[in-house]
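None of the figures in this text is laboratory data; all of them are computed from the coordinates on show. Everything numeric here is computed off the predicted structure, so don't read it as measured data. Cβ atoms are built from the backbone, for glycine too; each structure is taken alone.
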Structure I
Amino acid sequence: MLAGKVLIHDLELHAYHGWHKHEGEFGQPYLIHLELETDLSRAASTDHLVDALDYGDIVATTKDIFTTRRHKLVESAAVELACGLLARFGVVSAVFVRVMKLKPPIPERIAAAGVELRMTREDASRDA
């Protein structure tokens, strides 16, 4: 086994999460960072995409999960994303998710606010 991670950094998506009414109406940009823990040995030895986690498929799945349903809290959106990625990609043993709200509705000037979590397949089955 060759334990490794497939990485997706700084995926920007527009979504309608948030506690405030205007967040649900206008939405805002989010920055998502993913690390999917998996066995890289087959992909490394065959050098075929069919044996690897396809970045495009990961991004499309993330977009679908993250933008389809509205959440009031980023924590809830991040957990749903982690569970959904584990459900979609059976070869992933754990997933690290960071979700950053790029324009949080606060008066102070900050680059972003958000959450991060690591969820294993076992964690996801407990939460189901």
Structure II
Amino acid sequence: MKIMILCSNHFYEKIPLIKEKLENLGHKLKMPNSYDRPFREKEMEKLSEEEHIKWKGSMMKKDEENIRPQDAVLVLNFEKKRIPNYIGGATFQEIYMAWRMNKKIFLYNSLPNCSFTDELKGISPTIINGDLNKIK
């Protein structure tokens, strides 16, 4: 299966081990947009507001190009700043985009308790509770 990994850049350090396990299971992976530069957005925020907004828009367009050829997305949702199973706005947007494209959506952990929990429930992702063997 072709899978794109989605997550907060704060979780990028967890990707290599998960990537290795998924590849050993025969999956082909696409990494998040800024995986090679995890804190690029912080760099972009130091530019003008206009340049940052332009960059942010280009990343959202790139999401569509990256998600379209995939069979599924895997959302890595871990604790961030004492918020269990964190999913941020950009990741939610990617999840929604994948859902609109009829892609399979897997969450590594349970749904977070946040302002868009009901929307996540409506998307009906498959929660794998850390068991990568459930990705099929």
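See the values below:
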{"read-out": "Structure from which 98 was derived, volume of the Cα convex hull per residue in Å³, for residues 31-86 alone, options I, II", "value": "II"}
{"read-out": "At a computed 1.8 (distance in nm of label points 7 Å out along Cα→Cβ at positions 23 and 71), which of I, II", "value": "II"}
{"read-out": "Which of I, II yields 2.5 [distance in nm of label points 7 Å out along Cα→Cβ at positions 39 and 55, calculated]", "value": "I"}
{"read-out": "Distance in nm of label points 7 Å out along Cα→Cβ at positions 47 and 79 - structure with the largest value, from I, II", "value": "I"}
